[in-house]
Structure 1
């Protein structure tokens, strides 16, 4: 398979050709992230859902699902998935940042500021800038 051959990579994944190389949750993350990069949010969500159904304790699949829901403009599910990702891994500044953006869209400024502060404390420069604009 050639590098960048997305369609054959998807087919190989869904046929289970690489399951012995990586854990299934890792494959779901890779496929989901690939679909996110192409803005195929529904396909991305399908991949991440398979990940969290089979491995509900892996923060990356929840974060990816959250980002897919953001792309699908489903704020409620995006918030739930990002919150789950944060519960499982409090060290991911991007999860806090993305949840803060949802809080801002929902006019929850206090919650947004809290998440932006946490993301900033974890080293995310964009969060620090955004927080400065809110104060």
Structure 2
């Protein structure tokens, strides 16, 4: 999209546009270093699980899909050796997700890849702008 057309876009459209460009770049660069393919939902689940143990229900809520769809996604990742399921001692009802060593390795490689792309962005627009933008993104914009 040329610069003229972007002038009339809302902040929502501008962020969405950049998100699509960045997601595609991450996916393309991932495929340059690995022959392992992951869907958007699978990457989301791996990334969130890296941050904290989640239940299937919590993960489904975070991404905005049905519990059944998330269960199917998680089952595929388990079969491929990237996650395991476990129950907490005090909660035998909810199944939690944890990364395997292979899952952690993929997340680490992907995080390093994203850091390199972030460094490219810093080179293009400057460290201060990236830092300020990240701070803005962390805020709750709607009250």
Structure 3
């Protein structure tokens, strides 16, 4: 059965609100909301998207802000940036954030924020005054 104009408008509005106007997030939500029903039919089911909770403390906030600003980095560069404190305070944080999937390694082996979380991370870092991030 064809979708009504009003239903389509509500669907699009919901995706817009959940993505906070970010076109990349909106396209990801749109793509994940469409499921093949039959041979020539699709079903729209707008997924509910949970934002990241504010999980920052002093150590992981500074570390994530540093990685976020540089877009991608290595442990060697972080060790140079944070000095002797890296081994004792920040290296375990890197391992924990990588294990949780907040940080991922790119093809070159560099650490970078998970692309699925990058906008939420930017908002959290901005809310904690660690970076300037355009927030809608």
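Structure notes:
- Top of 1, 2, 3 by percent of Cα pairs over 19 Å apart, for residues 69-124 alone, largest first: 2
- With mean count of other Cβ atoms within 10 Å over residues 77-84 derived as 13.6, matching label from 1, 2, 3: 3
Taken together, the values in this text are just the output of simple stated rules run on the coordinates, not laboratory data. Please read all numbers here as calculations on a predicted model, not as lab measurements. Cβ atoms are built from the backbone, for glycine too; each structure is taken alone.
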